[in-house]
Structure 1
Amino acid sequence: MAGSLEVLPGGVSGPPAEGFEVAYANRDGSEFRRPLVDAWAVRFEDVAPVRAFKSYKGQRHLPGLWWSSTVGGHIGYESWLERDHVMLLDFDPSVVGISSQPFWLFWRSDAGKGISHAPDYFARRENGTGVVVDCRPANRRKPRDVMKFETTQAACAQVGWEFLLVGAPDAIVVRNVRWLAGYRHPRHRLEPVASELLTAFAEPQPVMGGASAVGDPIRVLPVLFHLLWSHELTADVSVPLHAVSLVSAGVRR
């Protein structure tokens, strides 16, 4: 079905006769369309985006690419809201795979009209379950959008996927995780500092107290922030992080 994902805006040459169908593209460019119930085992966390991330002068939304430590590569986003949520997926220790614009979902309305929708993200949890994510501020969910989200949720339920419709995330969590994300790359995990920090925080310690016990904070803190990102160390990110925030041992991803 080469090129068929581009035949119509939002999909292919027609709606399914019944039920739900999905269309998706592998990284090698091969494209597929099949009943959703036959695609539940597809590794959607590894597929290519089914839509391009366009940018143009005067654009209201700001698209871009997020470098993900979970997948070791870039994941696209179409707005800062999507960027924040892909960042939070990347930070979630239960998530082992993420893709953006993973598939087109097709169905017929009660009147027989073909409808399609491309969710924003697909995430795979370490227990093998799938999560489909749509990002939309609560005050910008029009009735037609709500219908698509509700139908997508029903489709996900048929194949055992979780569906999340998310709006603006908690501002403090985003601020904290965004700071830690600046140290998400593995290059910040330097030895022997990392091992010394894990020893220093075997019992809960304030950020600066434990860091200073290991060495010069200018040298130590970037490693500490990386360990917090990777959950080898842990702190409460629901409250502002500061010099006396308690840090304790976590579990490495």
Structure 2
Amino acid sequence: MKNELFDRLSHLSLKDAIEFENNDRQFIALKNLWENIEKRQGKEQNKIFFYLSIIIGNSLVCYQLSGKGEDYWTEFGEYFSDKFDEKNISPRDIILILSDFLRNCKKNRRYTDTKIARLQKFEPFLYEFASKEKYFYENMLGLRDKLAKTMKQKKDAKTVVFAVKMFSYGARNIFGLVYFPVDLLIPIDSRLTAMFEKYGKSYEKIEDFYKELSSSLKIPMMHLDGIIWTSYNELMEDFPFL
């Protein structure tokens, strides 16, 4: 691949990509959240269901934020750090507690009613998700397809694939590392779009640019996202990149 961004990233491996992810503030926020939930009274399976359910639900309404994504997920992690209660972990309870968070958070204040409606649409999925968390972690394309069907969106919709990414971040803290499937599309957000405009002008479609970059680097697109997300400023401003 003849491309400046490829040249800047060509020394990196999949192992390096995981290190970038481990230092992603979004990943750290979810790691800290799980550690806090683990300390609370209750059955392990109930904690897992609660933790991963709120992550997926929050991911599906993570758009048009009022601040940086990293700050929003830090706020999310801090808010839910003491919210686990075995008496209130039904799918309906989870939708209600996520809705309360949206009404009170500082970093996601736009289109609140629309986002709460999306959470309500998400509720039926939770009945199927319960006790199948590890199965979906090991079958992330299946999770993507189920979420797309539930939300009535395309399989490559930004919030759908982003939900799979954040679910995986959370599940990694419980079950260990499972690599993202090669066929899982990168979530196209403002940072990815700006990067494409800087480095991918010879490509007609943004998806084709990232697919070829991923294939050339031998790093699945979603792991590539972790590199670009955490190194955005350096890559956009031509700062030295190690």
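Values in this text are rule-based calculations from the coordinates and carry no lab data. What you see is a predicted model, and the numbers here were worked out from it, not measured in a lab. Cβ atoms are built from the backbone, for glycine too; each structure is taken alone.
So helix-only ellipticity at 222 nm (-39500 (n - 2.57) for each DSSP H run of 4 or more, over all residues; to 500), computed for just one structure, reads -8000; which one of 1, 2 is that? It must be structure 1, since only it matches.
Among the shown structures 1, 2, from which was the value 3.8 of distance in nm of label points 7 Å out along Cα→Cβ at positions 30 and 142 calculated?
Working: 1: 3.8; 2: 1.9.
Label of the originating structure: 1.
Ranked by mean count of other Cβ atoms within 10 Å over residues 46-53, structures 1, 2 are led by 2, which has the greatest value. Source structure of the calculated read-out (relative contact order in percent (Cα under 8 Å, 6 or more apart), 28) within 1, 2: 2.
When Cα extents along the principal axes in Å is computed across structures 1, 2, the figure 68, 35, 35 traces back to 1. Comparing FRET efficiency 1/(1 + (r/R0)^6) of positions 38 and 54 (r between Cβ atoms, R0 = 30 Å, to 0.05) across structures 1, 2, the highest value is found for 2.
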